[in-house]
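Read-outs throughout are calculated quantities, based only on the coordinates presented, and are distinct from any laboratory measurement. It should be emphasised that the depicted structure is a prediction, and the values quoted were computed from it without experimental measurement. Cβ atoms are built from the backbone, for glycine too; each structure is taken alone.
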Structure 1
Amino acid sequence: MAFNIEMILEVYQKIQSKVDKARTIKQTPLTLSEKILYAHLWDSELKTPYKRGIDYVDFAPDRITCQDATAQMALLQFMQAGKNKVAVPTTVHCDHLIQASIGATKDLQSALNSSNEVFNFLESVSNKYGIGFWKPGAGIIHQVVLENYAFPGGMMIGTDSHTVNAGGLGMIAIGVGGADAVDVMAGMPWELKFPKLIGVKLTGKCSGWTSPKDVILKVAGILTVKGGTGAIIEYFGPGAKSMSCTGKGTICNMGAEVGATTSTFGYDESMERYLRSTGRSDIADAANKVKDYLTADPEVYQNPEKYFDQVIEINLSELMPHINGPFSPDIATPVNEMAEKSKKNDWPLKVEWGLIGSCTNSSYEDLSRAASIAQQAIDKGLETKSELGINPGSEQVRFTADRDGFLDIFENLNAKIFTNACGPCIGQWARKDADLQEKNTIVHSFNRNFAKRNDGNPNTHAFVASPEMVAAIAISGRLDFNPITDLLINSKGEKVKLDEPTGWELPPKGFEVEDAGYLAPSEDGSNIEIKISKTSERLQLLEPFSPWDGKNILDAKLLIKALGKCTTDHISMAGPWLRYRGHLDNISNNCLIGAVNAFNDKTNFVKNQLNGEYQGVPDVQRIYKENGIDTVVVGDHNYGEGSSREHAAMEPRHLGVKVVIVKSFARIHETNLKKQGMLGVTFDNENDYDLIQEDDLFDFIDLEKFSPGKQLAIEIKHKDGSKDIILANHTYNTQQIEWYKKGSALNLIKKNKT
């Protein structure tokens with residue numbers, strides 16, 4: 001039996017009429033993405049088709065999902081909204097605050113000891129407001145969602161950029177900031193610029209060492225980390241139908257690394273098999289009745305160039321296994337080219353660690369294929385030359401894999417079985433000697449590999465590959481190992497070759513679990529009191545941000561001009577800082593400490609214009625705030641790419657930064673800035689970035705006339721007395737300008753309530 005089956009059946013009852021109406025008004029066949037989008041409009045009175053990449057549209061998502069690190073701030077905001085219960089089904093998942101170190105049992109207990117205050121807060125808030133709660137150890141949010149909540153044709157938002165994983169089960173699932181989630185929790189519409197559409201036609205079939213992971217590694221190489229921005233990627237073709245549901249989830253998951261709004265696949269037999277295997281035959285039966293509405297119209301896939309803004313074609317039969325990295329997930333290298341490329345770039349060939357799991361590759365199928373390689377190593381007398389770590393995706397996956405002997409196989413190779421949690425993927429990894437910051441290589445099946453992401457060491461070269469490739473490389477201990485062609489020497493001195501991986505799409509004996517880790521909320525939470533200690537280091541009640549005074553911003557100082565890549569990890573680091581995700585003031589001490597200062601190529605080292613000294617970014621900004629001085633942050637391309645964490649927007653806002661000016665924004669971060677009442681704009685001429693000097697002052701001379709579609713003029717005053725006037729663009733619509741005027745979107749919600 002599925003969760004929220006009544007809601008799902010209602011979606012299916014209405015989808016036919018909504019899609020038919022949209023098709024009539026648009027007067028063209030519809031893609032799957034369009035069907036789901038038009039079926040989830042807030043205003044059902046559709047009169048004209050929406051323009052892709054232009055129109056802002058209000059949607060009504062079916063459900064919300066939150067992970068523990070971002071849920072803290074989301075729920076702290078929701079507590080201010082004045083609501084008694086969430087308006088749509090919502091869940092919280094405790095997976096980010098569990099550090100990988102010794103092994104599952106001890107690591108979980110350590111997390112319970114160190115983060116009990118946070119877990120208790122999340123559980124009590126969930127209980128009070130009708131939110132489903134998944135305990136620490138229950139699993140990684142996106143695997144749990146795929147197993148329990150995702151359904152074909154649905155729309156979901158989540159406070160994690162990899163919410164898109166649910167596209168593997170035919171959803172439109174989109175990562176958002178906590179403020180967006182609060183809107184929907186509070187019964188408000190959710191706004192999104194109507195996405196462009198990228199079609200990926202898959203022909204052939206994966207075989208041998210090639211896996212679904214290699215599809216997205218290839219796509220990342222084609223699109224780059226920003227090539228999917230503002231677009232939904234829709235996969236189709238015979239190659240898509242040949243894949244498992246969890247394989248599709250892997251592909252959708254890492255679509256976040258190309259900036260895509262989300263990714264999805266049309267409903268097919270693999271999804272039906274997965275639904276039935278995970279105890280949701282009732283959803284499969286209902287989906288089968290409307291299956292034509294859960295995939296694109298036939299004409300779309302017959303002539304994709306007519307209906308998508310961009311089309312990519314990949315022949316799976318010809319696709320090589322890939323290894324992507326280091327330091328960026330879009331540096332794509334076929335395995336047969338890695339030896340030459342690694343030598344050319346002086347990448348360390350010795351692999352210190354192989355890591356399997358995370359939200360993208362922690363399914364039963366993934367573990368089974370990796371275990372088949374591990375078993376071969378045992379049978380052929382091989383030992384792993386690298387350390388090996390395993391993060392199962394959920395307690396259900398872990399329990400079933402343990403029952404079927406996979407975990408024993410890994411442990412026989414001296415692998416560490418970590419908790420069903422994110423751990424090493426997000427910097428929650430107590431890696432030995434990482435603090436020495438020595439140059440080294442690791443290979444993992446995760447999604448992101450930015451510098452310092454996994455272990456805090458900027459010199460760790462992290463590469464992304466499929467679980468089976470990670471297992472093979474860990475056994476060999478070398479980055480340049482190609483299991484398709486290369487031989488290994490076993491304990492007897494014999495040359496042996498690894499056979500192709502094998503595995504099971506779904507467990508032959510079915511899934512099994514004793515305690516999945518779910519706690520249902522109280523029917524009536526009105527008597528539940530949420531207590532937060534005023535002396536807590538981890539949790540802090542929020543104070544509303546101040547509204548705009550309606551005046552031009554004058555004489556604002558430059559806080560930092562960030563050079564090159566500036567992700568949400570650079571703006572608000574994870575790792576040890578995760579413990580402060582519920583305490584805005586404390587976590588603000590990491591604000592922009594990872595951003596590279598364009599004037600000295602150093603991190604966390606900027607000029608204090610009041611005394612001429614160089615100090616840490618948060619330190620300087622707090623001094624400016626104490627003195628009532630407005631400040632500006634300047635950034636490069638794709639500023640704020642990466643995770644959905646709204647702390648990257650809330651921290652500068654809290655510390656008194658007034659404006660962020662960049663060459664271009666990542667979608668989620670731009671929205672987060674808007675939600676928190678920040679002014680986020682882009683250079684009309686991106687070369688104007690070069691005009692900005694270290695001691696500059698900024699006058700926003702026509703901000704008093706802030707309106708949709710109107711450029712803003714900025715006078716930049718240099719230390720030598722010279723001036724430059726530049727133009728900046730923005731994407732604020734009328735409603736978003738109201739957020740700015742009121743100080744935040746949440747302030748507007750509260751005002752409208754009263």
Structure 2
Amino acid sequence: MNAMSAQSDAPYKVLGTRPIRHDGLDKVTGQAKYGADVNFTGMLYGKILRSPHAHAVIKSIDASRALEMPGVKSVVTSADLPLLSARPVDVAEGAALNPRFLSNNVLAADKALYKGHAIAAVAADSPHVAEQALALIQVDFEPLPSVLDGKEAMEPGAPILHPRLYLSEGVFFRPGGLLDESEDSTPSNVASHFDLELGDPEQGFAEADVVVERDFHTKTVHQGYIEPHTATARWDPDGRITIWDSSQGHFSMRDLTALVLDLPVSQIKVVPMEVGGGFGGKLHVFIEPVAALLSKKAGRPVKITLTRAEEFEGTGPTSAAHIHAKIGATKDGRITAAEATMVYEAGAFPGAPINLAISTVFGPYDIKNIRVEAYDVVVNKPKCSPYRAPGGPPAGFAGETLVDELCEKLSMDPLEFRLLNGAKEGTRRITGQDFRRVGFLETLQAAKDHPHYQSPLDGPNRGRGVAAAVCANISGPSAAVLNLNQDGTVSLVEGSPDLAGSRTAVSMHVAEVLGIPVMDVHPSIGDTDSIGFTAFTAGSSATYKTGWACYEAAQDMLRQLKQRAALIWDVSEDDVDWSESQFFHKSDPELQLTIKQLAARTNATGGPVVGRAAGNWGGESPGFAVHIVDVEVDPETGKTQILRYTALQDPGTAVHPSYVESQLQGGAVQGLGWALNEEYFFNDNGQMQNTSYLDYRMPISTDLPMIDTQLVEVPNPGHPTGVRGVGEVSIIPPVPAVANAIYNAIGVRMNTLPMSPGAVLEALWEKG
């Protein structure tokens with residue numbers, strides 16, 4: 001890896017280093033425990049019956065023959081679930097959800113709304129018996145016409161998924177609900193509609209010397225995690241439920257399971273296991289309530305582990321999208337106006353990430369006149385889930401392709417153009433907020449100066465493309481507890497599931513404050529009964545919020561240790577100071593104590609020392625990235641070969657540079673897969689045709705060169721250690737960067753994803 005870093009001037013001793021990750025030994029030796037590793041005496045195995053139809057009325061379900069089968073202990077359907085409200089409510093992370101839709105996605109009620117929709121579930125002594133029992137459940141379906149495309153779903157006469165779907169419009173994202181019978185309604189598949197405007201776009205376009213516009217279309221894509229969804233539930237006779245879960249947020253799994261089962265959250269404990277990938281795909285509840293109900297009926301623990309085909313057909317991919325975008329600029333390169341109309345597919349239930357797409361499409365630029373309209377549309381596909389920078393890649397594909405075309409028409413260097421128009425501190429976004437200190441211009445300049453951009457690119461059918469992106473990232477509540485051991489080490493309990501080394505990153509915050517080696521901090525992730533509420537690991541938030549909580553918990557521990565030192569010396573706390581990993585008396589240099597020395601005397605000076613912190617760690621941490629890619633296109637086959645790739649990004653303070661570099665590389669690889677290969681293939685009946693990793697084409701190591709990286713550290717003033725979110729934005733630039741490179745290689749503008757060999761050939765043939 002060719003990694004470069006422009007280091008900040010912050011005087012850190014631990015932050016910015018590259019220690020071995022705390023979970024490394026367990027993972028390389030196979031000792032780490034994942035969801036499927038949970039086993040109990042008497043445990044049953046759950047299997048789920050899924051709809052063979054993309055759209056069908058469920059007239060009846062008869063499970064009597066399955067229940068009579070030897071080894072079968074319980075069967076559940078939607079009839080075992082409480083009837084919940086059909087209006088949005090604020091639950092879990094404070095987000096708006098529709099309880100009825102959530103429940104109906106877990107187990108279909110009146111209708112099956114996609115091929116793979118869960119209909120019923122069986123628990124048996126073995127997975128083989130459970131599978132056999134599924135075939136004995138008789139379901140009377142009445143197939144209905146289906147609709148698989150968002151734009152087609154908006155047309156008059158399209159099949160309607162939810163006859164009384166409520167249209168949500170306004171500034172804040174509220175997933176649609178169902179209207180009451182007494183309310184008038186026009187049947188529609190549009191769940192949400194937003195129309196945001198800044199300035200006067202019409203006037204802005206009138207001032208432009210050059211205007212470009214295009215239509216773009218992207219397909220449904222999977223997150224591509226390795227470990228499938230798995231959960232084990234035990235419903236005890238006292239009514240308490242314990243769930244061992246593979247998810248990105250055990251508190252949200254607790255809260256959502258409680259919502260579906262209509263139980264108080266105090267009745268459910270969720271134990272987090274190691275997570276074998278998620279990327280946003282493990283934020284929704286799918287199998288947890290089902291396993292719990294099966295356990296209640298059977299009186300034994302029940303484990304459900306999905307197959308790969310179930311992952312594709314029965315969980316949440318990202319949204320396909322249609323985007324019409326337009327941008328204009330003066331002849332000297334100033335953007336005067338931009339607008340976009342976006343249709344994002346939600347799948348069977350509302351909730352496409354259109355709010356994030358709105359802020360992404362032209363987000364990297366200072367544009368005074370801008371308008372974006374977006375639609376959240378239901379179709380007969382699995383309910384969408386977030387995927388790394390949710391909504392970002394399609395939006396970035398549209399925006400950055402147009403920016404590149406604008407540069408071509410103006411005969412301007414693409415990075416010079418972006419430097420001229422790039423967002424900076426004070427830039428007003430379409431959502432109305434102003435950026436605080438960001439490092440976009442610095443990252444652009446680093447890209448322009450990079451040896452990759454400065455190097456020649458020789459040879460036929462070769463092209464270089466660049467693209468930029470921003471992702472807002474998120475934060476949320478988090479808690480941390482530190483226990484000082486008598487040998488001077490510190491036990492840390494925190495609540496962020498670890499997907500990419502966050503245990504080490506947050507431990508580094510503790511070590512930095514306390515002045516101890518990072519390996520003297522022993523982190524663990526507490527279950528929902530053992531640590532305060534912590535929002536899910538998503539939106540590049542774990543190191544930001546839980547690192548902040550750990551920083552404050554360490555400060556709390558320092559305050560208590562200062563009191564202990566004052567007690568030992570029989571002086572005022574005001575006389576005690578801290579520096580260079582030691583407490584010392586301000587006027588008597590002979591009085592000094594290390595943390596280890598104090599730790600050995602804690603019981604004699606008042607008992608255990610416990611540092612605590614909890615809060616809703618707000619503020620912003622937008623991530624800006626610039627990517628450079630060289631490609632070679634074979635005009636005979638349409639294959640695009642990646643020759644060289646460089647990802648540059650502002651991570652704020654790079655807490656663990658190796659982790660940051662790997663996030664840039666991982667996001668780039670996923671974005672390249674989205675750009676060149678990945679898509680769900682559906683037949684006319686809504687059945688996915690490529691439900692395995694043999695058929696769903698993801699990049700492999702031989703497809704790509706090493707992804708070079710450069711970190712441009714511009715510390716975030718809104719975080720005590722300067723942290724910004726890192727993991728999201730890196731997936732956005734690869735898509736338009738490759739599209740721009742293909743154009744420079746063969747003179748064809750691609751406007752459909754993926755840019756597969758067949759799609760490239762069709763574009764070449766159309767060009768003639």
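The value 16.2 for mean count of other Cβ atoms within 10 Å over residues 33-40 was derived from one model only; which of 1, 2 is it? Going through each structure in turn, the value belongs to 2.
Quick check on the output: 0.65 is FRET efficiency 1/(1 + (r/R0)^6) of positions 305 and 641 (r between Cβ atoms, R0 = 41 Å, to 0.05), derived from one of 1, 2. Which one produced it? Comparing all candidates, it corresponds to 2. Between structures 1, 2, the greatest calculated value of distance in nm of label points 7 Å out along Cα→Cβ at positions 153 and 273 is seen in 2. Suppose you compute semi-axes √(5λ) of the Cα gyration tensor in Å for every structure in 1, 2: which one lands on 41, 38, 23? Derived from 2, not from the others. Matching task: 8.3 is the computed value of distance in nm of label points 7 Å out along Cα→Cβ at positions 57 and 569. Pick the structure from 1, 2. This figure was derived from 2. Source structure of the calculated read-out (FRET efficiency 1/(1 + (r/R0)^6) of positions 233 and 313 (r between Cβ atoms, R0 = 25 Å, to 0.05), 0.65) within 1, 2: 2.
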